[in-house]
Structure formats: C-alpha cells, structure tokens
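A short reminder: the numbers here are calculations on the coordinates, not readings from a lab. This is a predicted model, so every value here is computed, not measured.
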Structure P
Amino acid sequence: MTKRANLTSTQKVSPLMVRLDSESKQALTDAAELRRISVSDYVRTVTVAQARREVASARQQTVLLSPDEQLAFWLALQAPAKLTPAQKRLGAIMRGAQ
C-alpha cells in the first residue's frame with residue numbers, strides 16, 4: 001500500500017485527468033516503478049512539488065530554467081540581432097548616409 005503524498009485525512013481531493021501520448025505515459029509509469037509508487041502518487045509527488053517551486057520562484061520574480069532552456073537562452077543572447085528594414089533605414093539616417 002502506498003502512502004499518499006502530502007494528503008491528510010481532512011484535505012479534500014479533486015481528480016485531475018491528463019491526456020498523454022503513450023511515450024509520455026510510459027515515462028511516468030517507469031519513473032513511478034523506480035520509486036515503487038503508483039503513477040498517481042508519482043504525479044502528485046513530483047509534479048505538485050515542481051509546481052510549488054515554480055510558483056515560489058515567480059513570487060520572488062525569479063525565472064527558473066532547465067539546462068536546455070538555459071542553453072537556448074544563452075544562444076539567443078549570443079546571436080547577432082537581425083535588424084528590421086526600418087531599423088536599417090534609421091541607422092543609415094543616423095550615419096548620414098541618407
């Protein structure tokens with residue numbers, strides 16, 4: 001029998017339905033098996049904890065990025081800016097070329 005994560009006998013529970021592709025569902029099933037808990041308990045334990053961290057981070061006005069998101073952000077910052085035609089015209093005017 002599994003222990004329900006963060007639920008007391010006085011808390012009202014509310015069902016949540018999530019539609020997943022088979023690969024995503026299998027990943028949740030595998031992860032739950034590794035912890036020897038049900039998929040519901042896994043989702044409750046991991047997803048709710050992550051949601052709480054994100055809410056706390058947002059309240060502190062801090063953005064948490066995964067390693068992949070950090071890399072994408074860094075690469076975007078390093079990429080040269082692509083000027084619009086209006087910006088190019090303005091640059092030419094400021095350089096006195098027009």
Structure Q
Amino acid sequence: MAMYVILLNWTDQGIQHYKDTSKRAETFGAAAQKLGAKLLHIYWTVGPYDLVAIVEAPDDETATAALLQLGGVGNVRSTALRAFGQEEMDRIIKKAAG
C-alpha cells in the first residue's frame with residue numbers, strides 16, 4: 001500500500017471548534033477505512049502546520065477521495081506528500097539506474 005504524509009492546517013471553522021479535534025480525527029480515521037485507506041498516526045503540531053497525519057491507501061485515487069471528504073467538512077486544508085519506504089526507494093533506484 002502507498003504511504004502519504006498529510007500536512008494539515010485548521011480553517012477558521014476548525015480552530016473555532018478546537019475542542020472537537022480528537023473526535024474529528026477519529027471520524028476521519030473511520031471514514032478513511034470505509035474507503036479502503038487507513039489513518040496510521042495523527043499528531044498535533046506546533047509550527048507552520050497544525051496537524052500531521054500518516055495515511056496508508058491502496059492508490060492515489062483512494063487517498064485523494066479520503067482527503068476530499070476530509071476537506072469537504074470544512075475544518076482543515078491539507079497538503080499531501082506521497083512517501084516511499086526504503087524498499088520502495090531501492091526499487092526506484094534500481095529502475096532509474098537501468
């Protein structure tokens with residue numbers, strides 16, 4: 001499965017309802033699972049991003065669908081990064097080297 005690092009920032013609506021953030025994270029995890037993705041970790045952070053989530057999904061389409069559902073609620077805006085593990089990177093390097 002593909003791995004994604006999701007950088008999240010609260011919208012005005014999201015910060016106004018900060019007390020619900022743990023519950024919203026659980027709701028996102030359940031919604032992602034229904035689509036075939038899995039919320040592996042979520043961290044609340046200090047700095048340029050309010051949260052960082054690690055999501056596993058079978059493909060880009062599933063990951064994007066989960067993020068569209070999440071963003072559609074209106075509490076966060078996201079930036080997704082496709083992440084590669086060491087084994088994947090070894091295969092990529094082998095392919096690139098010919």
Structure R
Amino acid sequence: MIKLFQEVRDFGTPQVREGLEKIERAILDYLEKQVDRAAQRGEIGGLDAKVVSFVLLKLYIALTSDWNKMYDPLSKEQIKEFIRRFLSGGLSPV
C-alpha cells in the first residue's frame with residue numbers, strides 16, 4: 001500500500017489512483033466492521049465507526065511511512081504502543 005501511495009505521489013496515473021482507492025476502501029470497510037463489533041461489546045465508546053476507522057488507518061500510515069522520511073523507523077511494538085496510547089483514552093467506554 002505504501003508503494004501505491006508513492007506511485008500516486010510520483011506519477012498520479014488514474015489506474016494507480018483507482019487501485020489505491022479500492023484498497024483503501026476495503027481496509028476502511030474492514031476496520032469499520034471491527035470498530036462496530038468492539039463498540040457493541042462495550043470495549044470502546046460509541047463514536048462514529050467511519051471516523052475512527054479513517055483515523056486508525058491514517059495514524060498507522062503516518063507512523064509506518066511518513067515518520068520514516070524524517071526519523072529512524074519505529075518497531076512494530078512501538079507502533080502498536082503509540083496507537084494504543086493515542087487512542088485508548090478517546091475510545092474508552094464512557
């Protein structure tokens with residue numbers, strides 16, 4: 001997916017944009033279902049699942065790709081911990 005982002009940035013062909021949009025939509029749909037399930041189980045607060053899914057995806061991309069442009073890459077555990085810490089308070093049941 002990161003390679004597709006780079007291709008869109010570098011070349012911006014309609015085919016690459018369309019491919020990236022399809023992949024991103026599939027990921028967002030999957031995340032939305034998972035967020036809905038977690039909300040139904042009372043594991044997270046009742047926030048808009050589409051918004052939460054979007055933020056999760058963009059945060060993950062920022063920590064795995066954008067961060068690496070300026071700093072040493074984060075480990076998988078560091079990424080996991082940052083996402084947990086960034087979102088845990090805002091997603092806790094109210």
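A few notes on this one:
- Origin of the value 19, where relative contact order in percent (Cα under 8 Å, 6 or more apart) was derived from one of P, Q, R: P
- With log10 I(q)/I(0) by the Debye sum over Cα atoms at q = 0.13, 0.19, 0.25 Å⁻¹ derived as -0.73, -1.11, -1.26, matching label from P, Q, R: P
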